[in-house]
1. One of P, Q was used to compute FRET efficiency 1/(1 + (r/R0)^6) of positions 38 and 270 (r between Cβ atoms, R0 = 25 Å, to 0.05), and the answer was 0.00. Which one was it?
2. Comparing FRET efficiency 1/(1 + (r/R0)^6) of positions 14 and 214 (r between Cβ atoms, R0 = 41 Å, to 0.05) across P, Q, which structure shows the greatest value?
3. With P(r) over Cα pairs in 10 Å bins from 0, in percent derived from the coordinates and found to be 5, 22, 32, 27, 12, 2, 0, which of P, Q does the value describe?
4. Kindly point out which one of P, Q the value 12.2 was derived from, the read-out being Kirkwood radius over Cα pairs in Å, for residues 222-285 alone.
5. Given a value of 16 for relative contact order in percent (Cα under 8 Å, 6 or more apart), calculated from one of P, Q, which structure does it belong to?
6. Match the computed value -16500 of helix-only ellipticity at 222 nm (-39500 (n - 2.57) for each DSSP H run of 4 or more, over all residues; to 500) to one of the structures P, Q, and report its label.
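No lab work stands behind these numbers, since they all come straight from the coordinates. Predicted model, so just to flag it, every value in this text is computed and none were measured. Cβ atoms are built from the backbone, for glycine too; each structure is taken alone.
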Structure P
């Protein structure tokens, strides 16, 4: 039986055990309901790090930030509700001011939670939770299955937050729920045109950092303003940027040395200062510099330009990381959240007739191969564990980095019949058993091979 089905069964068994406790029953039912939802991803970080900007980039529409927890989930039409204290939620309007959508929460300044239903492709697979800067790790992760943690550089406060996010025996065993993001990547390189390349190199270094690597699955860099621009660029903005690109590079660069010079009166083309100010607010000096350079290089249509901005901003890499570590492992992350919830319940309301469930929980956490697979994916992709190139590609595939269906794991690009799949699986199993037994290989190599072997063995019952 798969991990998610085992945990699902445990939730229902716990409901039977605690049926006479209204508080415990409500807690368990909330996790049963949560089990069937898309994976919930909290976006957290310090003040002014760009959480709302990154959420907007992922959704593909720009939203004004709020000081409450804001949940963005898929909906057939735009709607918003405010949850404030006990009682039914209050529906509020969503307006638009300039380029941004505003949730008009009005008198509910101290809302416990704002839920925005929004038709967006990204939100079909995830629920994004924009969190207040002052929120504690417990508040951030209480309703989330996974975490995007934003930072400029790794500082002591960042490490403390990430350590707190894993400050639980189950969380440490299943440390598979965090991707760290070097936000505002354009500022890391002091606004130089190669700033994004520098930020990517720094992110790669952090993936191997002994202080960071146990705390997250991956580290990626993202330029938030640029990412939003890529998804929300308007025709009038594109035309204004084309006008700026018609200036010589050095001539424009002289006016990009500061915001005051860019919006000043002594500007060499006829463009209202208010238009230039709006471009600065939307894209920043770095964004204007990069976009005009790209237009000069031939990305002179809106479609060509936005494709380049998605790639260069790091948004594409972040989406890939969310897919590999979160969306495609929804069942595992939901099981992890449920196991944590069961542990909380057993500690808060210990019962004699729950002892079997407590033992089952310890056994499941200790033996869950799915957690090991995700940790190996992160270790191989970050370079923390190294295998020869041809073995690494196969290992990643077999443990589900390219998809968890048997066809994807076995590398078939067509609908192979069960006999072909079984033969490919047995070949892989023999090959990786030899790697796991190779006395000349390093300890990490053999340990990785053992996990791959277990993944292959887990597929065998599907091809009797």
Structure Q
């Protein structure tokens, strides 16, 4: 699962590096587009992620044949939500003008999102099949497909960004077209695997069911807090990116480099959190509550150990890392400074996402939602705006650096609350059983 997440993130890294080699404006355009695309995507995919705890508990209880019906209803959610989201992505230009984003980046970002929108529905379908496989404790297929998708993405990026074989050079827009093609590839590959592997026992592709609004309501009730939590966390970063967009393309490019590196290291604890969700859910379904508690703590501790390694690595290689993304001196200087924030927030970000995953295994999806609202939107974002905009004068932290102070503070608050919540809930047998029947 770690390799799957790293491969998925690797596609974003490829976009950032290759678009950055065209110009700071292209890098900024892709960054701004991604910061609108991912939060709204995660809102829908988070609902679909309700498949994982549902299937893992069914798997632990020996009721695998019921998993297919869960996935079928999740696909109806994906179709409706994905259709609405596609329309939104193709009409985002007014948002950029409203915020006051640098005009150089707007046309690139708009074109990038329009191209990317063609792959949205297949991507959501891929997520549904992936969560089924992972809920059945079979993570290898998603890893192989994601890695092969990354191998396909890099040459497609080169072709669409720089041009060749009759295809014109598109710059940042080309990243959207290459991503859309890869999304279709991933859906086709995982659908074939589910249809012809041991996962076919779940019956996803046999007797496809009409919408069952009782089951859809259950999935939405379980999954909406997951999607809303992910949306609120990522949209905080997106709002910060849009605000930084008013400072010029160099500031956005440097911010994107730091975000990209932070996102890459984030994939490991995110995968550990997803693994914790599966193992905790399986143990709850098997009525092994001490095993569920142990699974969560192991994931959190491993995540913190990785945070220490990542922090040291980023600290000592930050100049080299920044140089991989850009050759423009103002961007390099600012990006090197921002990477120091990655060093600090690594521990707190890793702890909160792993604890969130473990809580989802218990089907406690609402607590992370309330924590996200409080920590990110009532604490982190206001502090970031106050310092970044100069309302709260802190020497050396105005502008981009000030916004990053707010991000770090929000993550600190979230991590403390979520780890404490897991510690309490994992010892409360009555509450665990109440969540399990949802």
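1. P
2. P
3. Q
4. Matching structure: P.
5. The correct label is P.
6. Computing helix-only ellipticity at 222 nm (-39500 (n - 2.57) for each DSSP H run of 4 or more, over all residues; to 500) on every structure in P, Q gives -16500 only for P.
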